[in-house]
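Okay, got some structures for you below.
A short reminder: the numbers here are calculations on the coordinates, not readings from a lab. Treat the numbers as computed from the prediction; the structure is a model and nothing was measured. Cβ atoms are built from the backbone, for glycine too; each structure is taken alone.
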Structure P
Amino acid sequence: MLFASLPLLAQEAEEAETKNRVVFSLGYTWIPQGAKLSESETGDGFFVPAVGFDYFRKVSDRLEVGMMWDWELDHYIIRNSELERERAMIFAAVASYELMEHWAVYAGLGGEFEKNENLMIWRLGTEYAIPMGHNWEFLPSFTFDIKEGYNSWNLAVGFGKRF
């Protein structure tokens, strides 16, 4: 009877140890209304390289809350509004819900901070966690940011660690 209950205790201990998750990601943000500074009147959009760091805390079996930080690594302009963006940083508080094993959707509110003008954002996204062993994960993700004056999409790949 004692040996039969050991796997259950080990599983509970493992779940208790993995309530936190950090993710480092690299990706590109597509800005349909964006253009290089020299091409502010033309262009069909602009790709901006981005890096990200996320922290999540599990609050139930399927729900996590956390903070997402992204840094856009380029200087561009938003056509039709002449809004200039230079190395913008995005911070968003989000809630993530696991729809099925490994696949989650998230939504939240935050801000895009930049030296010319700060903007409020709504963030929606999804990610799929591919386990790599020892609580490491590979995470392809898709994010949609609704901003004041323009929207953007981000495709990224991340590496996460649960602890």
Structure Q
Amino acid sequence: MKICGVELKGSEAIICLLSFKDGLFNLPECRVRKIEFNKRNGTGDIRYFQSTFSKLMADYTINAVVIKERPLKGKFAGGALGFKMESAIQLIHELDVETMSPQVFKESIKRNPVVVPFSETGLKAFQENAFTAAYAKHMNIQHPPPPPEVVSTSEPI
């Protein structure tokens, strides 16, 4: 299975492709590391961004996309443009797209730490969050989180 991890930052979608087969991870070469959203022409730009992203995913036969979720408010809140880009990606019919909350992300990495130092992956430093999002998604597929404990509120008779 091939997954594309995405971090939306400013006017860019930073990406990392990651596949898992026969118990091994592979970081396939990709012609781009980020897709920039050009803000000059309005609606044409969102369509161009969406078609560019869609074409890239089709070219590399990506099965799923995971987007690192951003807070709606506060110091690290995502901007309006980031949410536009997220929507454009989510509306691509051919893709299975999900957003991953920071809590799910942290729990997955805690259960299944990355065994290779990021500096040895050959990726650029700015791709680290996209890589870990894709890795966390793969780990949630390979080793699903345990179901939450059911707490009974009634006392035994």
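Below is a table of values for the structure above.
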read-out: Ranking P, Q by mean count of other Cβ atoms within 10 Å over residues 20-27, the structure that comes out highest; value: P
read-out: Structure (P, Q) behind the derived value 30 of relative contact order in percent (Cα under 8 Å, 6 or more apart); value: Q
read-out: Parent structure of the calculated result -10500, given that helix-only ellipticity at 222 nm (-39500 (n - 2.57) for each DSSP H run of 4 or more, over all residues; to 500) is the read-out and P, Q the choices; value: Q
read-out: Given 1.10 for Rg/Rh (Cα atoms, Kirkwood Rh), calculated: source structure among P, Q; value: P
